[in-house]
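K.L.:
Scrolling down, you'll hit the structures one after another.
Values quoted throughout were computed directly from the atomic coordinates according to the rules given, and no laboratory measurement underlies them. Because the structure is a prediction, the values reported are computed rather than measured. Cβ atoms are built from the backbone, for glycine too; each structure is taken alone.
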Structure I
Amino acid sequence: MAEALVCDLCEKLGIKERDPKALPGLTLAYIGDSVFEIVVRSTLVESGLNHVSDLNRIATRMVSAKAQAAFAKTIEDSLEDDERDAYRRGKNANSTSIPKSASRVEYHTATGFEALIGYLFLEGKKERIFEICEPLLKEAIAKKKS
């Protein structure tokens, strides 16, 4: 369900019209944040969780800067060169506000993760988004359910 949704979004938005390599890291992170949120929420619903309070609680934890930074650390070594560049641009972006719930390092790492997801989305590499996210999400869901 989540993959089909992202697929439809890619087609409807005409994502090939802009070159993601030319976009600033924070712009990639901006779109990546939304895409990751959709992937997380769709995956949670697919996992069989039905109570909105449970869905919201788990989703909020999974899209937090701390969780995204942890996700990013587990995938850093498996990134392709272009993906690593998008991740680095997001991670090194100069953002002025850091949430109280995360350290500066966690926030910048999470921004890099979001930039990576945004880059992949704008490149039309939806399969790669799920290749990266699915194991992380399954593990997080398994922990939350137990």
Structure II
Amino acid sequence: MWHKTYSTETNEVSGLQVWTVLTNINNWGDWDDEIEWMELKGECKINAEFYLKPKGGPKTKLTVTQFEKPVIFADVAHLPLAKMHTIHTLKQSPTGLTIQVDIKITGLLAFLWSRVIGQKQIDGGEAQNRRLIAKAKTV
């Protein structure tokens, strides 16, 4: 198993604003420049299945695994011989909001997927959270 975490603090938006953006799956490409397209049919909720097409990569099936408004949104990407779990935790305090992202990769090819996409997600995490915050300001 491979596991990394990053977090961003802000006083520019609320957890509810970020939650609104995170759960609008079909528009993730508005703030994540690594996404070519997204497809969720139906409502965003526990066990909802959706597809992500990263730029330069294959279409990937994901499933919503946690959905606790406006605190936790998590999904799992079904990769060949591995699963990538992404957990967004929104912690509101009197001084602002902390957006924490945990990425765990499990399975036989976890070592490979951690190098191919996991570390890239961690390295770009702060910039991605800043784009998420910018999008959240518009809701």
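K.L.:
For distance in nm of label points 7 Å out along Cα→Cβ at positions 108 and 124, find whichever of I, II sits highest and give me its label.
P.N.:
When distance in nm of label points 7 Å out along Cα→Cβ at positions 108 and 124 is computed for each of I, II, structure I gives the biggest number.
K.L.:
To test your reading of the models, identify which of I, II gives -5500 for helix-only ellipticity at 222 nm (-39500 (n - 2.57) for each DSSP H run of 4 or more, over all residues; to 500) when calculated.
P.N.:
It was calculated from structure II.
K.L.:
Let me ask another. Kindly point out which one of I, II the value 0.65 was derived from, the read-out being FRET efficiency 1/(1 + (r/R0)^6) of positions 20 and 36 (r between Cβ atoms, R0 = 25 Å, to 0.05).
P.N.:
Computing FRET efficiency 1/(1 + (r/R0)^6) of positions 20 and 36 (r between Cβ atoms, R0 = 25 Å, to 0.05) on every structure in I, II gives 0.65 only for II.
K.L.:
When relative contact order in percent (Cα under 8 Å, 6 or more apart) is calculated, the result is 31; to which of the structures I, II does this value belong?
P.N.:
Source structure: II.
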